[in-house]
Structure I
Amino acid sequence: MKSICRDYCLEVLQLSDRLLKLAQGAHIDCDEDQCLVLSGIILDSASLIRREAEKRLKKLETES
């Protein structure tokens, strides 16, 4: 497995986890519509980013 790409994907997973936690906290604690929209966008984006990084890691594992 290419270590640089693997390291990058692992870092992306960590970042997406932080974004998900941030958005979930904002979604729970904030009652303003604009804040809820923003947390929804962050949740959707972080989930998509996470899925893509997981796909790439899985592909890297099968290639090696």
Structure II
Amino acid sequence: MRPCDCKDQYSVENELNEAGIAFNDQSITVQPSIVILKIGACTIKIYQDTFKKFAEWYLEDQSPGK
């Protein structure tokens, strides 16, 4: 199961190998309907569907003419 497919707490806790990942003071955590980004003392909560749109855009080829 992908983190973006989690719709409830049961899915997050029981169907994912990991509900988040961290590198030093930067982390991303999944909760039902929300993605939590922590960078140092800053915490940002983004709705899961909005985060998915950002991630899809980031991963798409943005070359002119595409």
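Annotations
- Parent structure of the calculated result 43, 28, 19, given that Cα extents along the principal axes in Å is the read-out and I, II the choices: II
- When relative contact order in percent (Cα under 8 Å, 6 or more apart) is calculated for each of structures I, II, structure I comes out greatest.
- Test item: helix-only ellipticity at 222 nm (-39500 (n - 2.57) for each DSSP H run of 4 or more, over all residues; to 500) calculated as -7500, pick one of I, II: II
The numbers here are math on the coordinates, done by the rules we state, and not lab data. Keep in mind that what you see is a predicted model, and the values were worked out from it rather than measured.
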